[in-house]
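Multiple structures are listed underneath, in structure tokens.
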Structure 1
């Protein structure tokens, strides 16, 4: 079976669990060497062991720090020689009413969901443009993991909505800027997924979320990773700009 990403290099943020971990495995399965970026080194090392030391490298970094985001990209290129695919997956979802909300929660979401994505993209773009101008594929990819919250504003999701709408706006503007240079920009917008994302919320928020999704068979991280596989393995002539994927039973 041919490997569509053979000879390419990918960087995945938030690779220590959930969608990031599953995506790293999918990209490696397609033949890419993968830089695994997150703050939890022990988890990254366990994943690198599974993927094979020749195929994966561990970068412990907090991408909300611009110099660390840039260093993660530089380390990837120094070790693997290039960068063809960037998956901006790292994010946090802290829900609840706007009135009386802890400002620290808002700062965390803006810092990671928006600024971390911007810092990584800024650092990666020169290398992605170079990869798109060379073999083996003559195309490069940026995948920004957003959410259904990037499409519809909902009660008790105000700042999370704001960050994900921001991801969508930035992604579309960037797409228009680089698409003729064969850097494709894809937004992935998952609905409810069984990951650690919700676990950082306050107890009362977790209770409300459980009620909202009671009786719904939610998606698995691997489902979203397969969507990313689909987008980045398309021929050079095809750009998949947006994928909205929900559990079958999720209404909105």
Structure 2
């Protein structure tokens, strides 16, 4: 593989599993040094070993991104360790479905804290470093936000989750326009159904509904999304992918 990201540093949130884990491996294979951000330190440590065994470079930074101080510290630790920051992938997310009338408001708070506030905290802390990187020899830096098809359309039980993802889409596009002239590329990737742990926070009734709706076709693999992210951040400096929508072939 041509290592198009040699010399760059990438930070990925939600790196302990699923899309985040696959993305960290993929960007490392392209030559990036990667910072792994998530709450589960044991999984991050194991992933560092896996990346290093493949010849890559990785740093585990256990972090709860919904805590502003921790999010800011993750960025600072990355820059202190590697010297700069070129790519941020805001992947961490939580999906708890249910009818609004029956919802636990604490679940709504948790989704907003991770899907939106954590993304904002990481982004705000990273922006000066991304702008500095874009002014350097590579002449570009990248911020990729992972949204969802639920940020484009919605369905019963997904109201609060869709609220968070529609918000991610809106913030991403505004930020893209703000930063375009500085060569910080800002893009959003909206996956359809991916085979990850995202469903696991839901109750048995919701899980049964998910299986009824999505069990009849082949879901995306996390690697499918990692491939899309890698494509976005390896474009030449003059080309930006503002939005990517990746769906299982059979998902309507």
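All of the numbers you see were taken from the coordinates with simple rules; none came from a lab. Predicted model, so just to flag it, every value in this text is computed and none were measured. Cβ atoms are built from the backbone, for glycine too; each structure is taken alone.
When Cα extents along the principal axes in Å is computed across structures 1, 2, the figure 52, 39, 37 traces back to 2. Taking distance in nm of label points 7 Å out along Cα→Cβ at positions 180 and 244 as the criterion, the largest value within structures 1, 2 is that of 1.
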